[in-house]
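Each structure below is given as structure tokens.
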Structure 1
Amino acid sequence: MANVKEVQRIIDNNNVVVFSKTWCPHCKATKQTLNDLKAQYEVVELDNRNDGDELQDALLEISGQRSVPNIFFGKKHVGGNSDLQELVKSGQLKARLQEVGALA
């Protein structure tokens with residue numbers, strides 16, 4: 001329960017959040033895509049936290065997804081890297097980031 005509150009607090013306090021693991025290639029691709037657009041976002045590297053597994057369980061409860069990357073824009077669940085790349089292909093990513101104030 002406390003972990004669900006912690007994850008929700010992180011989501012609520014950031015326009016864009018990527019729950020990630022440092023070694024994950026899909027996470028790296030997500031962060032590179034956001035960096036290429038110079039997006040402002042918060043990264044939570046679950047493998048660098050003592051409570052990372054518990055936070056991942058909380059993410060499953062909140063979003064229905066335990067895998068990483070687990071991405072949120074404006075408090076709404078986006079999905080994983082494949083979902084982010086679909087936004088790139090459809091030309092919607094920049095607009096979605098602007099909507100939530102993540103682009104300067």
Structure 2
Amino acid sequence: MTWLFAGLSVVLGSVGQVYLKLGSGKIFELHTIIGIIFYGVAFLLWLQVLAAWPLSKAYPLLAVNFILVAVFSSIFLHEQFSAGSILGTILCTIGVVCVGLSK
């Protein structure tokens with residue numbers, strides 16, 4: 001169950017970032033409110049993850065946020081990436097896999 005909460009927390013946090021970007025500068029705009037809700041739910045799920053896992057295991061999973069935000073911003077916000085951004089995202093992915101495979 002903790003893996004589910006961790007995954008949902010990361011995905012909802014990343015989606016929340018996209019909504020916050022869409023509503024940026026306007027605190028009472030619908031996108032901003034949706035972003036805050038997604039972020040809030042992600043936070044509550046993350047608290048459950050922290051209660052069940054050591055911080056050294058849980059925290060590196062937040063690197064998945066970098067990957068998802070990069071993908072989501074490309075798809076939904078039509079943002080472009082440099083070679084350095086792509087390389088950094090690949091390195092984050094490798095790091096998350098290494099942490100996930102470690103005991």
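Thinking of 1, 2, which structure, once helix-only ellipticity at 222 nm (-39500 (n - 2.57) for each DSSP H run of 4 or more, over all residues; to 500) is computed, gives back -14500? So the calculation was done on 1.
Using Cα extents along the principal axes in Å, for residues 31-70 alone as the calculated read-out, with 30, 22, 13 as its value, let me know the right label among 1, 2. Computing Cα extents along the principal axes in Å, for residues 31-70 alone on every structure in 1, 2 gives 30, 22, 13 only for 1. When relative contact order in percent (Cα under 8 Å, 6 or more apart) is computed for each of 1, 2, which one produces 30? Going label by label, the one that fits is 2. Which of 1, 2 yields 19.9 for mean count of other Cβ atoms within 10 Å over residues 7-14, as computed? Traced to structure 2. Out of 1, 2, which structure matches 43, 34, 17 when Cα extents along the principal axes in Å is calculated? Clearly, the read-out refers to 2. In this comparison of 1, 2, the computed figure 37, 24, 9 for Cα extents along the principal axes in Å, for residues 39-94 alone is attributed to 2.
Read-outs throughout are calculated quantities, based only on the coordinates presented, and are distinct from any laboratory measurement. For clarity, every value in this text was computed on a predicted model and none was experimentally measured. Cβ atoms are built from the backbone, for glycine too; each structure is taken alone.
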